[in-house]
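Nothing in this text is a laboratory measurement; each read-out follows from the coordinates by a stated rule. What you are looking at is a predicted structure, and each value in this text was computed from that prediction instead of being measured. Cβ atoms are built from the backbone, for glycine too; each structure is taken alone.
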Structure I
Amino acid sequence: MKNMSRSHGVLLHPSSLPSQEGIGGLGSEAHSFLYWLHDAGAQAWQMLPLVPSGAGHSPYSSPSAFAGNPLLISLARLSEQGWLTQSEWQAYINLAQSWGVDEVHFVQVSAEKQTLLEQATQRFKQALSDSKNSELQRSFKEFCHEEAYWLEDAAYFNILSTVAYPHQPWWTWPKNAQRKSKALTAKIEKKYLDELLTYKIIQYWFQEQWQALKVLADQLNISLIGDVPIYVDRHSADVWANPSLFKLDAMSLPLVVAGVPPDAFSETGQLWGNPIFEWSKHSSTGFSWWIARLKRVLSLTHQVRIDHFRAFASYWSVPYGSQDARLGTWVKGPGISIFKAFQSALCQDGQNLPLIAEDLGLIDQEVRDLLATSGLPGMKVLQFAFDGDSQNAYLPHNYETANCVVYTGTHDNDTSRGWWQSLDEASKHQVRLYCSTAGEEHNISWELIRLAFSSIAGLCVIPLQDILSLGNNARMNKPSSVSGNWAWRVRQEALNPEVSSRLKALAELYGRLSTSTHPTLK
């Protein structure tokens, strides 16, 4: 198998794009960004999970691991199609102007956008009932049929959790609603048929708009890189509809939950609270649920980063009810067997798995061996490189293979400029020596970008915040904090030709202007 040609891309979630709607989405702003990436010589756009956001508006916390996020749907496109009137659209963007352009005001956006989406579905339903619209009827029916494997459960769960039993976790619902059954779904379909249709129409629009974006990405030779959190939310369609796939007791309570052990950054570890997979059950089904999950996200993207890869080797299992993660233990994960199943189901002969392993955190030899055996590219993060140890695995001179992805930082890190401001003088001195730079604050992001581009890593992905040399106030997420995350947005004027030209020039200097098709690592 051949190594991928050297290439580069940008990390940015669509919600951070500039738009008139109070949140970035799948309209002209996303298409314009693809053209900007093309002008910058980039061949990849990496983003966060595209699922509906959950607690704290996090894309890593979702009521469905398969559905699309309705907040990303472009209302402008719906207006162009006639599902919204021009006056409805204009009233919305007039309101959105009062929210500002530098961050997403999720509460307002969610409420106002959902109202308009539901209004628009009424016109769509009327169109569906008209025999003259046979093409629309065929398209929608085809979508519902092809996506039924996840769409039905997501729709049932949405109705139960937002209409029947709002603001209540599913394990507190009446007993006959806590388990999916034919009797329950028949009752939902009889009582909430219109609401089920509304949900499916909104998901249809997400799919329609996303596929239009993907077509353009294909034309511009830009690979869309998605993201899959390894765990799912307890309050989700996934756990509610498939309880046997998780370590739950007869009362639907988790036996154990996910987290990570204490380390230098936390004396008590991190208690995430997600239910843990019953891996023996997954194995007995040939990992069919996981394969369906990856097939779904790969229908939207070209590659996928799998978050918390190390849990496939061994995961930290914490007894349910623990106050923190200290009482957890390491338990063996599925290991290479799950990746063999992925290879068989997702790849034709000779193809490589279109996956990127997030191999960060507490990494031991077991994890390194699994990464090597699976053949997946791992991640190298430059912000982790400068601890004074010349053997640090994140320093570019220690990269052993081009089969890796190098980042200046990730969505969980501070911006590189903010990171630099937090360093002690000894660490700053090491950065200056390694980069052969004066280490000036206003230019430090581009020094790290240059270092990343010059490395042997096959793919180099840079957060847009670092390309724009932004500080701490542009950070996307602060792990372990419950508010103020995921809201950052870029201003329209920042995505200018001067910046894209600078990025392209650096890519040309270091041989990252690949002319091949979508980069497949390895």
Structure II
Amino acid sequence: MTSVKDRVLIFDTTLRDGEQSPGASMNLEEKLKIALLLEEMGVDVIEAGFPISSNGDFEAVRRIAETVKTSTVAGLARAAKGDIDRAAEALTRARRKRIHTFISTSPLHMKFKLQMEPEQVHQAVIDSIAHARRYTDDVEWSPEDGSRTEHDFLCRCVESAIKAGARTINIPDTVGYAVPAEFGQLIAMLRNRVPNIDQAVISVHCHNDLGLAVANSLAAVQAGARQVECTINGLGERAGNAALEEIVMALRTRPDFMPFSTGVRTELITKASRLVSTITGFVVQPNKAIVGANAFAHESGIHQDGVLKNAQTYEIMTPESVGLTRSKIVLGKLSGRAAFKAKLRDLGLELGDNALQEAFRRFKDLADRKRHVYDEDIVALVDDGLGRANDRIRFVSLMVVCGSTGPQTADLALTVDGESRAIQASGQGPVDATFNAIKALFPHEAKLLLYQVHAVTEGTDAQAQVTVRMEEAGKSVIGQASDVDTLVASARAYVHALNKLLVKRQKQAPAAISA
């Protein structure tokens, strides 16, 4: 039986570090929806945001703190009284709250980023933790760029942080520089050299710049770390963070080598992955471990033969263990609401009454236009409808004339803040004409950085899933939409991105956020 000492805490930072991914953005309701699912999953700590960075982030942390009941809610703060006070204010009504404060400790960061001497940094560690302890006993401290910090100075800061009242010490591999053997040795070194280390939980936060975030995190757990900071789908800055689903399933699948447990309900992993992908617009790559579309797919004849005889020949975990089900219900244009609702339940999708009604209407439209409606089609149309209730710009209709002789024109109708607008525009091709029409109806200076189309399923009648990335004033967003008509999907994805930019305009760029 696993002892308390062998329990690994899962600290999810999808809502904070995950949102720092270029193009990722979440509004308050979307963050709350993710937080509630993380709580249902059994995540121990939810880092809800960086309250000082913007009023939007403050409000998101505040709402999550007053709503979540069982998970600890954390707010990030730099080693500054104003940051800590703001985090504490946002967390006032949390049943379980944590202030997570940080400061850089590597020679490179102290010299060029902070422009502070080591003694000043050391004192700031003590002062910031003491100030945070005025609000809560649950204080976490992180030495930013910890994996590149000199060992003597790191040990000194960790010891002082614990003396000042930190109960969790998080060691970040902020730039994804470490390798597993090295990072495991770093954790072991701290356990051996810091005299009061037994008074704190050692945590790790690894980035994936070299593709080693999960490996480094697991090496740290084997060396004595008992909290892992991670994100759904590995979302995060640059190449991302350690993926929660990979950490949790590695520990569950290999107890012979890593005899540790988590409190995560793994059957909710696929649901969480889909929700985060839908809200952020970041498509999960097909060959992504655990949650990718091909994670349990077998095309090789030898593999298929083995799986048919015994699934364990080529599957080290069951699809059901991560929430994937193989539904026997086949939907078509004659299917009713009850069958549709049952299908959603099988797919791990839960909708309120209004959202269900809208999704069912869109399903009926799709079934009239498409011969076979696959599970992937259902997921795409539901995903396409989530988080759009507060959109200021709404797609109404599109008629496009195109072909080899030209000209290519688009007749587009939108509503903007409830006002109907329509126009005809031309362009160098149907997509260009469509986007020119949108820009004419809603003038903006945003640049289109990415336009990508892929088919949701096979066949010429497959839905097209379109992804666009747009940038305005240094802020980038991703918009996504699906439709059997590629041009309609393109217009709706572009409009989705514009709505996200309107939300981002209200936010200030966070300064010097730790990872």
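When P(r) over Cα pairs in 20 Å bins from 0, in percent is computed for each of I, II, which one produces 21, 51, 25, 2?
II
Quick check for you: by mean count of other Cβ atoms within 10 Å over residues 92-99, which of I, II is greatest?
Evaluating mean count of other Cβ atoms within 10 Å over residues 92-99 on every structure, the highest lands on II.
For FRET efficiency 1/(1 + (r/R0)^6) of positions 244 and 316 (r between Cβ atoms, R0 = 25 Å, to 0.05), the calculated result is 0.85, so let me know which of I, II that is.
II
Thinking of I, II, which structure, once mean count of other Cβ atoms within 10 Å over residues 228-235 is computed, gives back 22.0?
I
Of the structures labelled I, II, which one yields 14.5 when mean count of other Cβ atoms within 10 Å over residues 140-147 is computed from its coordinates?
Answer for the origin of the read-out: I.
Assuming 12 is relative contact order in percent (Cα under 8 Å, 6 or more apart) as calculated from a single structure, say which of I, II it is.
Among I, II, the structure yielding 12 for relative contact order in percent (Cα under 8 Å, 6 or more apart) is II.
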